Structure 1
Amino acid sequence: MKNIPNWIIVVVVIAILIASKFIFFAKEEDKSVSAKGKNKAPVAVNYYVVKPVVFNNDVFATGKIGALNQIDIIPEVSGKVTAIYFKEGETINKGSVMIKLNDADLQAQLLKSKTLVQLSEQKLERLKKLIAINGISQEEFDMQDNELNSLKADQAYILAQIAKTTIVAPFTGIVGLKNISEGSFVNTNSPIASLVQIKPLYVEFSVPEKYSRLFTKGVSVKFSSDNNDSKDLYTASIYAIEPKVDEMTKTIKARAIYNGDLHFYPGSFVKVFANLGETKNALMVPTECVVPTLKGQKVFIAKNGIATEAMVTIGVRTDEKIQIVEGLNAGDTVITTGLLAVKKESPLKLLKSVN
């Protein structure tokens, strides 16, 4: 076995020395970095001290005006218009005749039907006398009685058809623009005019699901015209609430009735304001304090100069504040700025308290 050359031994020794340097000095550097991490500079932040306040539950929504009753007047039967008894834009009372269609053919059928019924009744009276003395069988009498009932049914049908040629207002309202004239031929697809009940009206609007427990029948709401220059407020009272949540928008629809004298056009958009009462001892924090996470919402609290996390349950939200239902107590110091730099157990430097 040959001796190992000296240069190989030298290379091996140098390699061992280099490896030792990386192993031992790397540990020292890790310790140094760790020590620096513990002594890193605190994050300068502003803060808000949580305190109970009185909070007014004001809800704002966009709504629209609607009519309790509105229809397009369409005839049930076809025929020629013989008379129009309304004027465009006027108020029509319930039960008032609006349109008359030609019913001459039906009147002729009615006259014939009345004659047949009269003859059948006379025949039935004669058969009653005969059956009393056993002059005819019961079967013959029953056949005549059935014939009379059938003729009366035909007459009732003709009378119903005649009634359809007279169109009356089903409720009191304002009639719109007419689409026909006297002499026009209309069918069951011909809209004659619209009829809209303009008093009372309703205001329809939707609110987030979280307000559902606060909305009940009888709650008053305020609304104004969607015109930005309008400052007049009108009062309506909630009379109906949709008993389900819209799956797409997660909102609940409600309707409030308006009995005022000012006329609004159904279909107009309005701004709705609802005061759902007063909440005492509400814990409100600035909106920017709340950080969304995959599991919900959290805030950072400063305790003894160190940042800690707190998962919270939020409630009502305003433009600047948000209600904390669970997760905070009065007196907690919540961080409002520097949230991107703050981590759990980060040292903090409190600068300024915000209102």
Structure 2
Amino acid sequence: MQEFESRRAFEHLDKLAYEIGPRLAGTRGDRMASDYIRKQFEGCGLKTRVREFKFVPRAAWVKTTAFLFTSAFIALLFLPPELSLVVWLAVIVIWRSLDKIMPKRRSQNIIASAGTKKSKRCVAITAHYDSALCIVSYKLYLFVRFAFLPALIIVAAIVAARVLGVLQGWIIVWSVLAIVFLPISIGMFILASSRRVSPGADDNASGVAVMLEVARAAAESPPADTELFFIASGAEEQGLVGARKLVASKALPRDTLLLNLDGVGVGPHSYVIEGNGIFRRRRTSSQLNQVLSNSIKGAGLESRLWWAALARHDHVPFLQAKMRATTYTTDVGGKDRLGRFIARAFGLPNARARGYRYIHTLEDTPERIELANIERAGQVVLGFIKQI
């Protein structure tokens, strides 16, 4: 394999996050980024294919969800008990079907490969190229995220209690519920109404840039008996849609070993994502985590574990499909009160929140990316491939 050239990688990052800029899935920026990545893969001599898929935009889905439940909740005040329960359950069924019935947009996964099929090993390096709507308020986001589902369950339980005749004073009970439920709905509208889109330099032009340069370095002489895949996934910020579509399409062999790159441009600390979630937990491959940790150490860095309690990564759909996958990321460190609270409260010793505060903001720009980080990330990924 050839040498990793960090300045080449930074040129890719600058193209994606500065020249193309915001890359909300399904928009012109998304298509421009996809075309650029495809041409880079083809320019390396890689076998390249583009797989389009449809998805429901996250903002539209959130607004529709808020409208449905707000309307149903207000109707509960006036409906008789039995009909109230029917209406609430019916709205839940409709809500669960929104991905099928709502208007959709298009995005794509770009898949490149090197090496021969039926090799002894299949290794995939992935990175999502879309960027996200700017978060209006992180505290509001956390409130809505963790309060929404419990609120739905509580309302359903109370409406059921009313049907059974064990609840009196419905107007008073409804008013108390409204104090909690309506702010959640209003918060959803506020979060989904943002018009600004992050340029996404660290999240995740940095990961794509490193992947593209690693693809160039590995294209001419991939490791023996190894088929390498390089995948730029779309619509990650819309709910890991590109990764889910990739798994559903069975584009990769089931024994593929997958390393995802997400946010590798800032901070001195290198992390192996140990797992995701608080209540529904997904643990990454211990085998790949060890290989990745060794690669990080081989690059002269300290390897740290990170349980991403508040974030999901593109490796999750692969884990759900019983495939081996993990994610590499970097961060600035610093005080982390929220992470320490989650670690103590839920028994997740490596839980932490991201310290880089410009994620999903207009300030996530190329000027904040460190060239040394890009260089180190390239060494880590190449080391990972060689060890596998």
Structure 3
Amino acid sequence: MTRLFRLRLLNFRNFIKEEFGFDGTLTILHGPNGAGKTNILEAISLLMPGRGLRGAALTDLPNARTQTPRSDWSVTGWLANDAEAFSISTGVTPESPRQRRFLLDGDMVKSQSVMLELVACLWLTPQMEGLFLEPPSGRRRFFDRLVAAREPGFARLLAAAEHIQAQRLMLLRSGEGAARWLGALEKQLAEKSVAIAAMRRDYLAALNAALAQLPPPFPKARVGLVCEIASRLDDAPALVVEAEWRERFARTRRQDKENRTTTAGANRADILICDAVTGRNASMSSTGERKALLVSVILSQAEIMKRQQKRAPILLLDEPMTHLDDMRRVALVRTLAAYEGQAFLTTTDTDQVPDPTGESVRLAIPPLGAAI
């Protein structure tokens, strides 16, 4: 288990310079709106590669409320696992405010993939509750983040497919795309699209198996993948599907040029989440049921990552108690207190966070501008 026991923030969000110490499996961060609770979770999420739980641009992270604003910021975490203790620092310098860097025990890290071997985070935010009512792209991004946490290289595969799609559309729009160049790109895109669909399909089976094992009162969620390529893989070998989609990309050139998008690739997939018992789609469920379904997915993903990577990810839960009923609030706290990894939970109302175990650590965050 990797545990974070100290966190230092410099010129990050609403903090000028602050350090926090953590002890115990579950840490409850409480305070008024705007105190910086979510900022602390975001800082922890940035100890691993990626844009963190808010997906913010690097230029949005420095403290903008000081009298003399600076462009640099940094986050440092001191962690330990069963084998060693180490520190991870990340941030930007005034000279390179758009280039993020990582340091491990004070030394520059050449490849960010090293961080993925040391720390993993998984989060739930209030914004994610809108996934069920958004266009498919939001659900697809959410699902793909889960796949990438299980499958190293999936994110690179997605990026490669997006790059090929962009190149193909540029050739189509320019009108200068010789057939052989388009054919070569479409062959690569077909291969990447089938590989993406196959990895999503394999992960889906693992996620649904984990969801089926989740104890009550968390709802038994069922996740479905709406994807032509993945459905075709149920009936045909990958090489056959690749050939079919290569031909399809060639047939849809005019359509894709007019629509300025790839109309038949893995980028058209959608994710459906429903209650496995009632069959009710999350989009038709109450706000509380949608929140409970999301909690089920996150807890199941944590179990998958624990089995796959032999370590439990750090859970970052922003206002998870909102919209949950009392029974599920108690169950969630008990689950987090018994969790084999470390969990952080934020709330503006401590009455919403029952503590039946008495083992949680409650850390009060002062109002904005106080004690900073």
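Taking distance in nm of label points 7 Å out along Cα→Cβ at positions 173 and 197 as the criterion, which structure among 1, 2, 3 has the greatest value? Provide the component values of the computation, followed by the final result.
Values: 1: 0.9; 2: 4.6; 3: 2.6.
By distance in nm of label points 7 Å out along Cα→Cβ at positions 173 and 197, the leading structure of 1, 2, 3 is 2.
Consider the structures 1, 2, 3: one of them gives 0.10 for FRET efficiency 1/(1 + (r/R0)^6) of positions 261 and 285 (r between Cβ atoms, R0 = 30 Å, to 0.05) as calculated from the coordinates. Say which.
1
Here helix-only ellipticity at 222 nm (-39500 (n - 2.57) for each DSSP H run of 4 or more, over all residues; to 500) was calculated and came to -9000; which of the structures 1, 2, 3 was it taken from? If you can, show how the numbers build up before the last one.
Values: 1: -9000; 2: -15000; 3: -12500.
Label of the source structure: 1.
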Comparing Rg/Rh (Cα atoms, Kirkwood Rh) across 1, 2, 3, which structure shows the greatest value?
1
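Bear in mind these aren't lab numbers, they're just calculated from the coordinates by the rules spelled out. On a predicted model such as this, the values are computed, not experimentally measured, just so you know. Cβ atoms are built from the backbone, for glycine too; each structure is taken alone.
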